[in-house]
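These are the structures, in structure tokens.
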Structure P
Amino acid sequence: MTLLRVRDFEIHPGFFTPDAQARLVADLRRILAQAPLVQPVTPRGTPMSVRMSAAGTYGWISDRKGYRYEPVHPSGVPWPAIPDTLLAMWQSLVPDARAPECCLINWYDASAKMGMHQDRDEADLSQPVVSVSLGDEALFRMGNQTRGGKTESVWLRSGDVVVMQGAARTAYHGIDRVRADTSTLLPKGGRINLTLRVVT
């Protein structure tokens with residue numbers, strides 16, 4: 001489908017076909033059997049509404065000690081490898097970038113949100129972030145380099161991919177809401193968001 005550009009964000013609607021999405025979900029089941037989803041808390045101790053895990057050399061952690069990348073799951077096991085399908089997508093969309101070192105896995109139920117934030121915990125902000133949506137539709141809001149000001153929103157559907165590089169790499173963005181029962185990909189509903197990034 002046609003590439004969309006919104007505020008320097010590159011949106012690739014329907015990048016993954018339904019069959020490819022189903023294969024990705026099977027890959028994720030294997031990953032989550034080894035590194036189960038956890039409900040992180042903010043440094044202030046407030047539980048987040050999403051549940052998280054990861055694949056790759058590093059996973060992103062949020063707890064009382066702060067936000068950071070760690071080489072092991074909170075249980076102490078190493079993170080599983082990033083699926084080859086996602087590595088091929090990365091190479092296709094951002095061929096000049098270094099190989100991703102983390103695939104963050106976020107699971108949203110119908111009530112979950114992700115407030116406006118920047119991805120700035122990585123060492124090299126010149127490297128892109130690539131985001132994959134699976135499952136129920138989500139309202140993705142895109143902002144500016146600083147908090148506040150005008151924003152724009154778009155509904156992300158299962159199989160859509162967003163590339164954040166250039167000015168979009170450090171722009172504020174978030175998920176305002178998830179529209180329940182808009183996909184049959186996940187048997188229990190909800191949305192999975194995968195974000196691949198270079199950490200070091």
Structure Q
Amino acid sequence: MNQIFDWLFSQYDGTPTHIVVLELIGVFFAILSVVFSKRNNILVYPTGLIGTAIAVYILIFYGLLGDMIINAYYVIMSIYGWYIWSRKVDKNHYTPITRTTREEQLKAVGIFFGTMLGVSLVYEFFDKWENWVSYTDILTTGIFFVGMWFMAKKKIENWLLWIVGDFISVPLYIYKGLIFSAILYLIMTIIAIYGYYSWKKLLNKNLQTV
């Protein structure tokens with residue numbers, strides 16, 4: 001066990017202590033947020049906002065522009081999602097879980113490619129291209145932008161995008177030496193799988209009561 005901890009913390013040699021502490025706090029709130037999301041609980045947003053604010057600072061420090069933009073976007077979409085989730089569609093019911101429509105799917109494709117183009121231009125402008133890391137960062141940014149939009153609108157497909165994006169992010173963060181964040185994304189991949197099936201049960205229940 002000691003060898004595991006020694007290996008984990010050896011990845012942070014030369015890293016400022018406050019960055020390590022902030023990363024651990026951010027990991028805690030990120031996991032808490034995903035758990036609340038799985039439970040269809042509106043607390044996903046306040047806990048997510050705390051984790052997001054910490055992540056933006058850390059990502060600026062490490063120069064991961066795509067992920068930094070993702071988290072800045074999360075702040076905006078969290079406020080929007082908080083409003084949607086708390087809005088009542090009638091006297092007794094809040095916004096329900098639904099599947100995406102054809103129109104929403106087309107918009108999602110536009111958001112995905114538009115996001116990747118935008119982040120690519122940011123990398124080009126700041127001359128931050130870095131082998132496969134930059135391309136992976138751009139890809140996951142597109143995936144997460146659509147995923148966050150779907151989650152804010154309570155679309156079940158958001159979980160499929162989180163599963164793919166979280167899994168792809170694991171090697172990216174290992175390469176960057178952010179081991180705790182890599183572990184976080186691995187945990188979130190597992191939670192996202194459970195989240196999808198949890199929401200699917202709720203969706204089927206809602207359809208049966210309509």
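Here are the numbers for the structure shown:
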read-out	value
Which entry (P, Q) yields the derived value -4500 for helix-only ellipticity at 222 nm (-39500 (n - 2.57) for each DSSP H run of 4 or more, over all residues; to 500)	P
Read-out semi-axes √(5λ) of the Cα gyration tensor in Å, computed value 21, 20, 18, structure in P, Q	P
Parent structure of the calculated result 23, given that relative contact order in percent (Cα under 8 Å, 6 or more apart) is the read-out and P, Q the choices	Q
If mean count of other Cβ atoms within 10 Å over residues 71-78 is computed and equals 18.5, the structure in P, Q	Q
For 33 (percent of Cα pairs over 23 Å apart, for residues 55-166 alone, calculated) the corresponding structure among P, Q	Q
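Rule-based calculations on the coordinates, nothing more; no lab input. This is a predicted model, so every value here is computed, not measured. Cβ atoms are built from the backbone, for glycine too; each structure is taken alone.
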